[in-house]
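Each structure below is given as structure tokens.
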Structure I
Amino acid sequence: MFNSLIHNKEAIMKMLFVLGAQDPEMDRIWEVLGKYGIAIDYATKDGKRVHPGNAYMADNAFLLPDTFVVFVECSVIGFMPDCRIDHHRPGDPGYGKGPEAYWEASSLGQMYALLGVPPEEGDRVLAAMDHCFNSAMKGMCPGVPAGIVEERKILEISKATKVDPTELRRMVLNWQGEIGARTARYEMSGECGYLRFQNDVVIDLTDEDLGIGYSAEYLTAQVAGVVAKQPIILRVIDTAGGQPRLHLCGDASPELVTHFMKHSEGDLERIYGAPDRGYAGGYKKN
């Protein structure tokens, strides 16, 4: 029905995209939808736009007769969309897809496929960066040169945080030094013991103050872990006064991510992760 959506004005007028938490890929999706005049709303919780910790617990009220609703990286309690664009959770169209299928797996690529239009310049780099940054940095995403991925990441962080790119590069170097100087592995309770899978050792950075939400500190630490080819674990708070979240990232193998998700129940709740994308995490139990 929507293969030639852009040329079907009636179909466009009947569509509504509901967008989840803000990040560079979501901002780009908003830009493209706006360009084609497609209606956009944001998933909200208690009247505020969702963040990564509650994007699947939105409580928007909808009264949308004869509307084709698309959820992008979010869920609204009590509402079933006509289409879901996502790659975060099992069952999502893009979940479980590796770097070789980054475009089809990414939310940006799924949106373009639904609209039936070709991507614009730079969109594939952004999609690879979002879907599997560590793999993209290794040149494993077809058509995306590894050399431009880190620079695009820095520019997107700068846009989001309002921090100058030169300062962000300095922060990445500082984090690399910190990662290289540490030997402490992240220790978990229960059968997992020290978090280790084969030769993967996770450097513990959970004592570092990364501010709130998608801060420059948090984002550059993630970049540094990938550049240093080192799995790391970070402690972040999504909103002021919120429940601490532990995030496994950096150069984390699919096997390590799977191991972490399987053995974190003693310490964490609301566990999430995507082995093929190289990250996992959960919220500290009270």
Structure II
Amino acid sequence: MLIHPNPDPVAIKIGFLSIHWYGLMYLVAFMQFLALGRIRLRQPHISALGWTKEHLDDMLFYGVLGVIIGGRLGQVVFYELAYFIDHPLEIFAVWKGGMSFHGGLIGVMIAMFLWARKAKRNLAEVYDFIAPLVPLGYAAGRIGNFINHELPGRIASADLPWAMIWPGIDHPVHPSPIYQALVDGVLLFIILWLYARKARPPLAVGSMFVMLYGCARFFTEFFRTPDFEVSLAGVTISAGQMYSLPMIFGGALLLFFSYTKTVKTVTENRPDKKMKSRK
């Protein structure tokens, strides 16, 4: 078995100023967004759409607001509403951890909608552009959760080589933040990055991200201690799995729509089709 290193959540302390590891992980996430975004700008099918570094920098500003506001409000509304009603000032204590990915995703989608209107960019192209830049940022956030010893896993067998003794828990558990960083983050990034290297139908990349993240999160939730559980059709699932189901089905539906709409458009524009219509 392993033992959680239980590091000090404060990375740097200068007088009254404390910089937490959790906050630094968000900085890492935003930096990798810019770094990967600049690589993506050089891809021929992306540069052909007129994307620039200025667009990337501007989207980051909107995205940061969407992640922080949406992520925190998602944590409040989806997971800990009763607690925050009793402790409203702690809503602003984001450095302590407690950010919902599903809330953050909604926040980013709204932020990108507002940015697309301002920049007069096609919204589907915006979602397709940023989708591959998200998973590694998510992985960084889960590393922040691990440092804060948040999100402990379910009970694990003591024979499991990576079973871990978690702070405040007297039995071995699955290190679920690491699982989610690797599966929901790194693995999803690899798949999505390879998929997005070629031109795809509008909204296909964004839809693929939503569907695959929902699938990955549904799987890794089996190893995480649930915030709470619900019963659907007689099956008990965690809150994270419940919030992932709409992503799986919604993403699959949008992906199907993306490809079928493109096929229909191409078919309608075929020269032989036009000649028949003239007859």
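Throughout, read-outs are computed from the coordinates displayed, never taken from laboratory work. Computed from a predicted model, the values in this text were never measured in an experiment. Cβ atoms are built from the backbone, for glycine too; each structure is taken alone.
For this structure, a couple of remarks:
- Value 0.05, calculated as FRET efficiency 1/(1 + (r/R0)^6) of positions 65 and 129 (r between Cβ atoms, R0 = 25 Å, to 0.05), assigned to which of I, II: I
- Per volume of the Cα convex hull per residue in Å³, for residues 33-152 alone, the highest-valued of structures I, II: I
- Computed 13 for relative contact order in percent (Cα under 8 Å, 6 or more apart) - originating structure among I, II: I
- Which entry (I, II) yields the derived value 56, 19, 14 for Cα extents along the principal axes in Å, for residues 113-160 alone: II
- Calculating mean projected area of the Cα convex hull in nm² for structures I, II picks out II as the one with the greatest value.
- When helix-only ellipticity at 222 nm (-39500 (n - 2.57) for each DSSP H run of 4 or more, over all residues; to 500) is computed across structures I, II, the figure -18500 traces back to II.
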